[in-house]
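Take a look at the structures listed below.
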Structure P
Amino acid sequence: MQRPPNGTLTPAYGRDYKSRKEVIEDWERDKDFVLNTQQGRSILINRQAYPAGSKVTFRFCKLGKTFIHVV
């Protein structure tokens, strides 16, 4: 089984979301997100990088809120 990337995802290309629902809708539409790693790197990523059952942490609402979503 592929190991999922570790880090927090934020919207790419200046997008922002006001609700979890908006984040999940774009995630399922395969929109790009930025993976912010613990090493301080930023990587453009989409849902193909995460196998089913993975936990993904999203940051939204001007980066002020977070939640964990199981894909």
Structure Q
Amino acid sequence: NEDISQRQNHVRELAEEFEAVFVPFQSALDEIVSGGVSAERLLEDGVHPTKRGHCLLADCWIERVLGSN
């Protein structure tokens, strides 16, 4: 989705500007869904994560933060 891509790029730019870690959650979500996992299992309403979605977000965050050190 082009709108999501634009937002993700904007957030990435903000992360760079404020020297913060950018976590590419959308990319991880897209990869898992393309592997056959239903998006509904990860997003309650198409936007807000389920418990499984939060676990995915946490895993992405940990991987990105630990990979930055």
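Just so you know, all these numbers are worked out from the coordinates, no wet-lab data involved. Because the structure is a prediction, the values reported are computed rather than measured.
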Structure responsible for -21000, with helix-only ellipticity at 222 nm (-39500 (n - 2.57) for each DSSP H run of 4 or more, over all residues; to 500) calculated and labels P, Q on offer: Q
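Check the numbers for relative contact order in percent (Cα under 8 Å, 6 or more apart) across P, Q and tell me which is largest.
Values: P: 38; Q: 26.
Largest one: structure P.
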Computed 27 for percent of Cα pairs over 21 Å apart - originating structure among P, Q: Q
